[in-house]
Structures are given as C-alpha cells and as structure tokens.
Structure I
Amino acid sequence: MNIEFEVLIQNIKTVEELEADLIHAISDYEIHIERGSYNLRIVEIRKDSLSLKFQYDFLREINRELEREIRRKTARRIVNYVKQNLGQPKGEG
C-alpha cells in the first residue's frame with residue numbers, strides 16, 4: 001500500500017515524527033499489516049516542500065473496503081497533523 005502526498009516543510013516538525021504519527025493513526029489495523037513494513041519515504045525535496053510516500057505491506061489478501069478505510073484514515077491524519085503544525089516555529093508543539 002502506497003499513499004503519496006506533498007507537504008510544506010514548515011508544516012512538519014520532523015519526518016520521523018510524522019512517520020510515527022501515521023503509524024499510530026492506523027494502529028487499529030496492525031493485525032492486517034506486516035510488522036516493521038511501515039516506511040515514510042522522501043520521494044523528492046523541493047525548495048519549500050517535500051514529496052512523500054507512506055508505505056506498508058499487508059499480511060494477507062486484504063479486502064478493498066478495508067484498504068479504503070485505512071487509506072481514508074491515513075489521509076485524514078496527514079491533514080490533521082499538518083493543520084496542528086501550521087505556522088508553529090520549529091521545536092515547539
């Protein structure tokens with residue numbers, strides 16, 4: 001499963017924190033996801049933004065409804081994370 005998105009650099013504290021936040025956001029589904037397969041990868045670094053890809057592997061065949069549910073929850077968490085960090089000086093939270 002891959003979820004690609006772009007975020008302004010100023011709207012995240014660290015990539016590691018965002019990754020941990022996303023993993024926590026979908027922890028209810030951990031029985032369906034291979035342990036240790038979570039990865040937030042930087043695809044491209046631009047002047048003011050990052051192109052990112054959040055990836056994880058399913059343990060077994062997954063149904064499309066569950067896949068959509070996890071994708072929806074992840075996307076909403078990304079938006080909420082960015083809004084929480086909007087305009088905050090680095091190192092504050």
Structure II
Amino acid sequence: MVSPVVNADARVVDGFGREWWRFDQSGMDRSEAYALFMRYFAMFPWETLPEGASGFDAGCGSGLWARFVAPRVGTLHCVDASAEALAVARRNLADQTN
C-alpha cells in the first residue's frame with residue numbers, strides 16, 4: 001500500500017492560523033483595503049464572468065480579498081489549510097450571503 005502524500009507542513013499551517021487569528025485585518029481601513037484589492041486584481045477580467053459565477057479564494061486567510069470578490073460572484077468558496085484562518089474568515093465575512 002502506498003502512503004498518502006502530505007502536501008502541507010503542519011507547523012506552517014499552525015503558524016498561519018495563529019497569525020490570522022491574531023492579525024485578522026478587521027481594523028484595516030476599508031478604503032485602503034479596497035485600493036489594495038483594485039491594484040492586486042487589476043488584471044482580472046471581471047466583466048467576462050457569467051451571471052452568478054462561482055469563485056474560490058485559495059488560501060483565504062482572514063478573508064480580506066474575499067470581502068471584495070464576494071459581491072462580484074454568485075457563490076464564493078473560501079479555502080484554507082488552517083481551521084483557525086477559516087474561523088477568522090467566517091467571522092470577517094459573516095455579512096456576505098454567498
């Protein structure tokens with residue numbers, strides 16, 4: 001029997017989880033965060049997405065970028081290796097319905 005390949009270092013996952021829990025970015029100025037989002041995603045062709053598109057945020061961390069992607073898609077899946085990071089993202093995105 002072949003052993004499964006582990007594609008994550010538990011120490012890294014735990015470290016990022018603790019980081020997002022401690023520095024959850026909830027105090028970041030929304031206009032500053034939006035300006036960073038617009039620069040970071042400037043090349044993304046938002047206008048080509050179909051109505052109700054599904055998207056995902058791989059390595060969502062605190063959900064900072066997901067906050068601005070969610071209104072542009074029908075369904076957004078936030079994925080992270082850290083359960084702590086996902087808990088922070090859930091809290092930060094609680095007002096998003098998708």
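Distance in nm of label points 7 Å out along Cα→Cβ at positions 48 and 64 was computed and gave 2.7; which structure, I, II, did it come from? Among I, II, the structure yielding 2.7 for distance in nm of label points 7 Å out along Cα→Cβ at positions 48 and 64 is II.
Consider the structures I, II: one of them gives 32 for relative contact order in percent (Cα under 8 Å, 6 or more apart) as calculated from the coordinates. Say which.
On the way: I: 41; II: 32.
Considering all the candidates, the number was obtained from II.
By the measure distance in nm of label points 7 Å out along Cα→Cβ at positions 24 and 40, tell me the structure among I, II with the highest figure. Looking at the calculated values, the largest one is II. In terms of distance in nm of label points 7 Å out along Cα→Cβ at positions 8 and 56, the structure with the greatest value among I, II is I. Have a look at I, II and say which one yields 2, 12, 20, 21, 18, 12, 8, 3, 2, 1, 0 for P(r) over Cα pairs in 5 Å bins from 0, in percent, as calculated. Source structure for this number: II.
Bear in mind that the values in this text are calculations on the coordinates, not laboratory data. These figures come from a predicted structure and were not determined experimentally. Cβ atoms are built from the backbone, for glycine too; each structure is taken alone.
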